[in-house]
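Before anything else, here is the set of structures, which you'll find just below.
What follows draws every value from the coordinates through simple rules; no lab data is involved. Predicted, not measured: the structure shown is a model, and the values here were computed from it. Cβ atoms are built from the backbone, for glycine too; each structure is taken alone.
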Structure 1
Amino acid sequence: MNAPWKPGTPGNRDAFAAYICDDAALDVLRPVVIELGWQPEKCHKGGLRNAVQSLSITASPTILMVDLSESGDPLSDINALAEVCEPGTVVIAVGQVNDVRLYRDLLASGIQDYLLKPLSPGQVRDALVNAQATYASPKSHDPSVAKKHVSTAVIGTRGGVGASTLATSLAWLFSADEKLPTALLDLDVHFGTGALALDLEPGRGLTDAIDNPGRIDGLFIERAMIRANDHLAILSAEAPMNSPLMTDGAAFVQLEEEFRQAFEMTVIDLPRNMLINFPHLLADVNVVLLVTEMTLAGARDAIRILSWLKSNASHVQPIVVANKVQAGVGEISKADFEASIERKIGFFVPYDIKAASNAAKLGQTFADANRSSKAGSVIRDVSRAVMGVGDGETVEVAAKAKGSLLGKLDLKSLMPKKSKDKAPVPAKA
């Protein structure tokens with residue numbers, strides 16, 4: 001119960017239930033429950049542990065009162081209760097420990113109120129009426145007050161082109177520089193480097209979501225994601241190599257849905273094989289950053305992926321990012337590459353092995369560790385372009401306005417020099 005719960009659909013849930021340790025408190029509670037129109041039979045004898053056992057096999061009520069009097073570790077037991085409660089349950093705790101620190105810790109864990117024994121009818125009535133008002137009040141993810149949300153998928157044309165480096169850097173910039181609540185979803189389930197780039201342990205959140213998609217809700221997101229800073233949470237994995245990915249992709253779609261409710265920005269590190277196996281992952285994505293090197297293989301696969309996006313995800317706005325651009329080195333010139341993919345390259349990120357090594361040594365994202373480098377500056381331009389697209393700008397306008405490398409560097413010095421023997425250009429898909 002790390003944060004207040006989000007409202008769920010009542011369905012077959014009871015309006016109220018209580019688990020109280022002693023008869024004296026039950027005698028005070030039952031008349032108030034009847035007065036509010038609820039069933040007195042829902043006031044059970046037994047404390048918090050009895051509540052956990054009962055709610056593990058039945059749906060939790062919308063308003064739940066639990067007695068902590070017999071609990072040796074109230075905070076730990078409250079966390080156990082959170083595991084079995086439906087999202088949206090409003091919890092009122094009852095106890096006999098008069099401790100301000102405990103009270104504050106319980107409120108921070110998501111409890112609505114803490115009532116001190118002996119109970120009085122007025123005290124109980126006020127707490128239950130406030131709980132009703134809390135449950136009925138509009139929540140932040142209601143359609144009428146929905147926040148803007150921008151979802152960005154980062155796809156590499158080939159392995160090793162730097163898509164994960166760009167994804168982690170963007171997520172960090174959105175969260176640290178722009179102070180936007182951001183989720184980073186690393187879908188390379190076996191070999192993802194999202195957590196590694198942030199010097200974090202990936203945890204079991206993503207594999208648990210894949211194994212149990214029915215458990216995915218706001219509370220699961222709060223518990224399963226690893227915090228990188230005050231505004232960035234990451235969901236990643238290092239699944240065992242002897243555990244093949246057995247899923248229809250429903251868990252990924254549900255995760256994206258929960259991200260839209262809880263965050264303003266989502267960055268998905270999307271391996272190209274996942275794009276093939278689970279095309280519905282792009283159903284609600286706004287921007288695709290297609291990361292490539294200026295090679296024959298990179299051009300060929302950029303053509304294929306852009307063609308696929310046009311046919312299967314026409315709502316997505318793609319931005320091509322050329323990474324690891326080196327002066328005088330490359331298989332294809334800028335003009336030939338753009339001619340083959342039939343679109344302009346939005347951004348050119350220069351090759352900087354020293355900056356990449358520096359980020360790895362510091363355990364930081366590339367953009368965070370190398371703010372003064374030319375490559376870091378371009379990545380910040382990419383982040384601003386993504387936000388521009390989220391504000392309704394077209395890709396062309398956003399990329400041009402945010403600068404790419406044009407005007408900042410001598411672009412010609414980064415392009416391969418033309419020779420008499422021109423490299424072949426891939427045929428269009």
Structure 2
Amino acid sequence: MSTALHLQRGLRERLRRGEVEVTVVEPQAYLTYHPLLAEVAAGSIDPRHVVVPLRRELPDCRVLTARVTRIEHATRRAWADAAAKGEPPAPVELDYDVLVLAPGSVSRTAPVPGLAEHGRGFSTVGEAVGLRNHVLEQLDLASATRDPALRQAALTFVFVGAGYAGVGALAELEDMARYAIRGHHNISPEDLRWVLVEATDRILAEESPELADHTLAQLRERSVDVRLRTTLESAAGRVMALSDGSRFAARTLVWTAGVRPSPLLRDTDLPLDTTGRVRCLPTLQVLAPDGRALPGAWAAGDSAAVPDPNADGAPCAPNAQHAFAQAELLAANVLASLDGGPHGAGIVAYRAGVPACSTSLGLGRAVAHTKGGRRLTGRRAWWLHRARHLRRLPSGDRRVRVLMDWALAGLFSREVVSLGKPEQPEQPELADDRPT
């Protein structure tokens with residue numbers, strides 16, 4: 001959507017004259033602002049306020065709510081399925097001159113026994129709200145039951161994956177749960193068990209080592225059991241078996257162990273690298289087999305292997321910081337190519353600056369660093385984290401609504417009421433991990 005917004009602004013006069021048509025194909029009629037999902041799960045933000053309606057924000061573009069099923073760039077054609085869930089397929093064929101590919105990524109899963117049955121994702125608003133409801137229901141269950149084993153399992157929460165999503169979600173929910181148990185006379189903070197499982201030797205791999213170590217210390221100070229160099233071997237029967245030999249029951253398992261490119265890319269004729277991402281030049285043009293730019297094909301975001309000059313040419317990491325920066329540049333380069341041809345002087349290479357990353361650790365707590373290299377922790381980092389994401393939200397309306405949510409949350413006590421079963425999302429489908 002970010003690329004479409006920039007294209008819409010740059011092409012506005014041409015769009016009104018009918019010289020250019022921009023078609024946006026997206027399975028959902030809205031964009032989800034993922035960096036704020038942790039605060040949705042914690043109840044700090046209304047779920048509707050982190051989704052941006054595409055048609056309202058892209059009035060000059062044709063928005064097609066459909067899922068692309070195949071792309072044949074050699075003939076400049078794409079096929080999409082516009083059917084609603086549960087309805088017969090409604091195939092749509094699209095002809096195009098310029099392809100801008102940004103399908104994002106899906107959760108990277110593993111063949112862990114019990115994961116499909118008991119694991120929860122954390123990549124959509126529905127999953128965030130469902131997880132919040134689930135955590136509050138476990139507190140209710142633990143307070144009501146007389147079975148010690150069931151009580152202990154209900155109060156044990158396991159998160160697999162210690163990236164920004166996993167750390168932020170765990171920290172926000174742990175903070176919310178500590179507040180929620182004030183209404184349960186027979187549950188104390190010491191009864192809650194939070195376990196963070198990470199396969200590598202550190203958390204927040206894309207963060208600076210100093211801030212990652214600070215975050216680790218903060219989590220452990222809050223009695224979060226962080227298991228580094230550890231993997232989940234099984235979750236069968238809601239019994240967590242870890243690679244370090246430990247086994248314990250848990251009724252909450254959240255899988256945030258990274259992402260992989262969209263499966264759509266397997267159904268295109270575009271060149272892919274060994275990880276399944278589209279090969280790209282630094283200019284965000286798709287790299288043809290002969291080493292030159294593939295005419296009329298551009299890509300950005302998690303599914304694009306864009307060389308990162310700060311990493312000796314290795315592809316940029318699939319994160320929001322790169323995606324937002326690439327979206328703006330991609331739009332500028334596409335406009336330049338329309339004005340001056342595919343090799344126009346206006347086309348420039350992507351130069352990844354120092355990423356301005358941050359993550360919330362609960363109310364009043366965060367870690368962040370600025371583009372200038374300053375490292376912040378505590379309340380200053382928390383204010384910066386909120387200001388940064390408020391500015392990045394691609395909708396003025398949503399910025400005001402989120403700001404109001406935060407203001408009201410500061411004036412009143414936390415809302416810790418579960419929305420109940422009717423509001424629970426369906427069990428998320430775990431992505432197929434066939435080799436590409």
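Taking relative contact order in percent (Cα under 8 Å, 6 or more apart) as the criterion, the largest value within structures 1, 2 is that of 2. Taking mean count of other Cβ atoms within 10 Å over residues 100-107 as the criterion, the top-ranked structure out of 1, 2 is 2, with the highest value. Looking at structures 1, 2, which one was distance in nm of label points 7 Å out along Cα→Cβ at positions 28 and 132 calculated from, given that it came out as 1.4? It traces back to 2. Can you say which of 1, 2 returns -11500 when helix-only ellipticity at 222 nm (-39500 (n - 2.57) for each DSSP H run of 4 or more, over all residues; to 500) is computed? It traces back to 1. Taking 96, 44, 40 as the value of Cα extents along the principal axes in Å derived from one of the structures shown (1, 2), identify that structure. Only one of 1, 2 returns 96, 44, 40 for Cα extents along the principal axes in Å, namely 1.
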